[in-house]
Structure P
Amino acid sequence: MKLFNSRKNKPVIVCFHGFGRRRSDEFIPLVKAFKDYEVITPNFYDLTDETDNDWTHWINRAESVLTDLASDGRRIIIIGFSMGGVIASYLANKPNVEKLILLAPAFEYINIGNATDLVTSIFDKKEKEESPYPEIPSSFTIAFVNLVNNCKIAVEDIHVPTCIFHGLEDDVIQYSSSRKFYKKIPATEKHLFLIEDVHHRILDDSHHAKYTIECIKQFINDEK
């Protein structure tokens, strides 16, 4: 009962996944590390339904989670990875959102001229063989592109405290993207961590994930 009560007094952490097969499973390391918080990890699309390719529906699903929490008076922290970082930025000014954390946000991406190959060979290169996850339908690619192109401008209207983490060895989203968009964020409190020897999936990095998670905890617990 004490654990339940302590979690109720803390903000809810809502994690928005990236464009990949694993969806909310991207956050397994973080969920394990934040056992004393309520962590919600919604999925935005159905990998078994190739018609689920309307990016506005993906956004609406994310927004509905925040709306339900706010209607219950819950405080909210949003963590967004890759594409989820773009969605998180777009929804950062929703009621009761207190802080925003972006992990390798996909504001700009590499090789969009060959986007289908990008999805299968870069975003999911660790999952190509014997993956327990279904393939990403090719019809989802344009939805991803349209989502980013329509939502990334929202960074210019972010006013909640914001923290961005990006690996210097990211071969999917170059770290220069985060540096560029960090400068566009008008929030009075913002931080940018560029981490050496880290690729796109920061939370999968056996050496640096712990550091990143500890920084996230410090940022969340900072009451300034």
Structure Q
Amino acid sequence: MPISAGVVVTWAIMVALVLGSILVTRRPWLVPSAAQAAFELIVDTVDGQIRDTMQIEPAPYRAFIGTLFVFIFVANWSSLVPGVAPPTAQLETDAALAVLVFLAVIWFGIRVGGVRGYLSTFASPNPIMIPLNFIESLTRTFSLLVRLFGNVMSGVFVIGIVLSLAGLLVPIPLMALDLLTGAVQAYIFSVLAMVFIAGAVNEGRPDSNNSSQRMPS
């Protein structure tokens, strides 16, 4: 299979994030450095968002949600590097991220409620909804990749057109808006992942009332 530029950029981002995490967490200081303080702020922010969105303790979900947000955020902002197109402007990257969320919903749902508890969520609020709930789990995964791809790709496309027609300085306000959109899209993607996981976890608990309404998607 050919290795595209988006794949190379994705690998570079992964290596940078992994090495940065190892360096920052290898020897934490009581009085944190600027890099350690930034990482701690990210962790605290992710924990607070998980508590607010999922209404559960964040520890089991911090690694996945935090990594998801940081990767998408950095990937969207990689357009700051001259000649680099963000990998999230490639459909295959967004599809892979959406599939990861789909698998994470299954994993966390089974981890908390077991196979039976997770499968019972498809029968909520009543068994007649099983086909529709199954279709919903697929369509919301598709909506994740379409939303991220559409917003990131449109920004790259518009900036490319303006740059080719108007020169170097005119697209700067559009680039700033594109960076803001990239940050917002990373946040929205992560929050939606939390909502989907919370739905599977909370409805699949052995002590939960499966007759309650499903969380909105």
From the coordinates of one of P, Q, relative contact order in percent (Cα under 8 Å, 6 or more apart) came out at 26; that one is structure Q
Matching 1, 7, 13, 16, 16, 15, 12, 9, 6, 3, 1, 1, 0 (P(r) over Cα pairs in 5 Å bins from 0, in percent, computed) against labels P, Q points to structure Q
For distance in nm of label points 7 Å out along Cα→Cβ at positions 26 and 58, structure among P, Q ranking highest is Q
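If helix-only ellipticity at 222 nm (-39500 (n - 2.57) for each DSSP H run of 4 or more, over all residues; to 500) is calculated from each of P, Q, which structure is the one that comes out at -26500?
Answer by label: Q.
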The highest value of FRET efficiency 1/(1 + (r/R0)^6) of positions 34 and 98 (r between Cβ atoms, R0 = 41 Å, to 0.05) among the shown structures P, Q is in P
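No lab work stands behind these numbers, since they all come straight from the coordinates. Keep in mind that what you see is a predicted model, and the values were worked out from it rather than measured. Cβ atoms are built from the backbone, for glycine too; each structure is taken alone.
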